[in-house]
Each structure stands twice: as structure tokens, then as C-alpha cells.
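Pasting the structures in now, so scroll down.
Coordinate-derived values only; no laboratory data. Predicted model only: the values in this text are computed from it and were never measured. Cβ atoms are built from the backbone, for glycine too; each structure is taken alone.
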Structure I
Amino acid sequence: MKKGKWDLSRRSFMKASGLACGYALLGFRTAKESVASVLDMVGIRQQSVYAADANPKLYKLRKSQDNPMVKKLYAKDGFLKDGPCGHHSHELLHTHYKDKSMFIKALKKKGVELAM
């Protein structure tokens with residue numbers, strides 16, 4: 001499949017169609033104001049998160065290793081008693097990488113173009 005100049009991914013198409021519907025239903029000015037208000041809310045949220053992080057009195061547990069539940073989990077009689085880097089915790093908490101490059105090479109050999 002060859003991509004042209006105006007080909008969109010599914011995500012880009014959904015964004016564009018959502019904006020087009022908003023403009024069609026609400027008009028350009030109202031849609032512009034609603035987008036601006038959403039961006040303002042994002043900014044306010046970011047400021048509040050940064051303010052909470054800057055205030056050490058607000059949150060007593062700022063590090064996961066200080067959490068009493070985590071300490072209990074990794075204690076000698078806890079569920080993950082072999083420690084944070086132990087075999088049991090690794091099997092339960094970590095993901096595994098699988099090399100899929102040979103599948104991509106096979107698709108490219110068939111002439112399929114992938115957008116990454």
C-alpha cells in the first residue's frame with residue numbers, strides 16, 4: 001500500500017472528523033472557545049499537580065519504597081519475600097520483550113508499507 005500526501009492514520013482521522021463535527025455543530029467561534037477552555041483546564045491541572053509535588057507536607061509518602069504496604073510485601077514473611085529483584089517479583093511485575101522484527105521484514109518483503 002502506497003501512502004499519498006493526504007492519507008491519515010485512524011487516530012488522525014478521528015481527531016479531524018471530531019473537530020469538523022464540532023465546527024459544523026457549534027460554529028468556529030464556539031468550537032475555538034471550547035478547545036481553549038479545555039487547554040486552560042489542562043494547564044490548571046498541571047499547575048495543581050506540580051504544586052502538590054512541591055509541598056512535602058501534603059503527601060507523607062513521596063517514595064514508593066517508604067510505603068508500609070510495599071515494605072510488607074517485600075518483608076521476610078511477605079508475598080515477595082525474595083526481594084524487589086527476586087525471581088518471583090520479576091515473573092509477576094516485569095514485562096518480557098519479544099523480537100518481532102522478522103515479521104516486519106516479511107511484511108516489507110511482500111510490499112506492505114508500515115506507518116510507525
Structure II
Amino acid sequence: MARAEAALANLSGRYIAWAEADLARLEACWALVMAEPDQRPSHLATLFQIAHDMKGQGSTFDYPLVSELGQRLCRLLETRPEALEPMAALVAALGRVIRERLSGDGGAIGNTLLGE
């Protein structure tokens with residue numbers, strides 16, 4: 001158990017670099033969603049995969065906001081793929097969490113992001 005906890009602690013230091021890379025992919029994909037409406041279904045499928053990966057890792061590394069926002073983005077993509085404005089807000093919120101290193105509950109900013 002101690003070795004597993006030590007390994008997880010070691011990976012935690014690398015998480016933010018992974019999250020930043022995922023965010024770059026997410027934002028690039030979002031730009032394509034908006035720029036190429038004829039390819040939107042394909043881009044939305046890719047966006048779902050990226051968000052799904054992000055949500056799966058966030059809580060493990062003390063970024064539950066990434067998991068929660070990623071989950072919300074996935075559900076929106078599944079149920080309302082035409083809802084571009086809320087999707088844009090979720091992509092922006094994920095960006096803020098990662099760029100501002102809002103770990104844990106994110107405090108007041110985290111509450112605001114979840115409320116929006």
C-alpha cells in the first residue's frame with residue numbers, strides 16, 4: 001500500500017503537465033468545432049473523447065473540478081450536441097481550472113465555475 005501511495009504521489013507531480021496537454025488538445029478541437037461546421041459531428045466526437053479522458057484523471061490527482069466539468073461536458077455532448085454556448089463555457093471553465101491550478105474544490109472560484 002505504501003508503494004502504491006508513493007507511486008501516486010510521484011505521478012501527481014506530473015499531472016498538471018498532462019492536464020495542460022489535454023487542455024491544449026481540447027481547445028484546439030473546440031476551435032475546429034467552431035471553424036468547421038460541416039465537420040462538427042466528427043469534431044464533437046473527438047471533443048467527447050478528450051473530455052472523457054480529462055474527467056477520468058482529475059479526481060485522482062486532486063483536481064475534482066476537472067472531473068466534474070469534464071463530466072458535464074460529456075453529458076452535454078451526449079444529450080445536446082447543438083448546445084454550443086454551454087459547451088464553450090465548459091471548455092473555458094476547464095481552461096481556467098488548469099491554468100490557475102484550482103485543485104481541491106477551487107474555493108470561491110470553483111463554486112462560481114460550477115454555478116455558471
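Ranked by distance in nm of label points 7 Å out along Cα→Cβ at positions 48 and 80, structures I, II are topped by I, which has the highest value. Can you say which of I, II returns 4, 20, 31, 25, 12, 6, 1 when P(r) over Cα pairs in 5 Å bins from 0, in percent, for residues 40-103 alone is computed? Label of the source structure: II.
Assign the value -18500, calculated as helix-only ellipticity at 222 nm (-39500 (n - 2.57) for each DSSP H run of 4 or more, over all residues; to 500), to the correct structure from I, II. List each step's numbers first, then the result.
Details: I: -18500; II: -27500.
The value was obtained from structure I.
A value of 17 for relative contact order in percent (Cα under 8 Å, 6 or more apart), calculated from one of I, II, originates in structure I.
When Rg and Dmax of the Cα atoms in Å is computed across structures I, II, the figure 24.6, 64 traces back to I.
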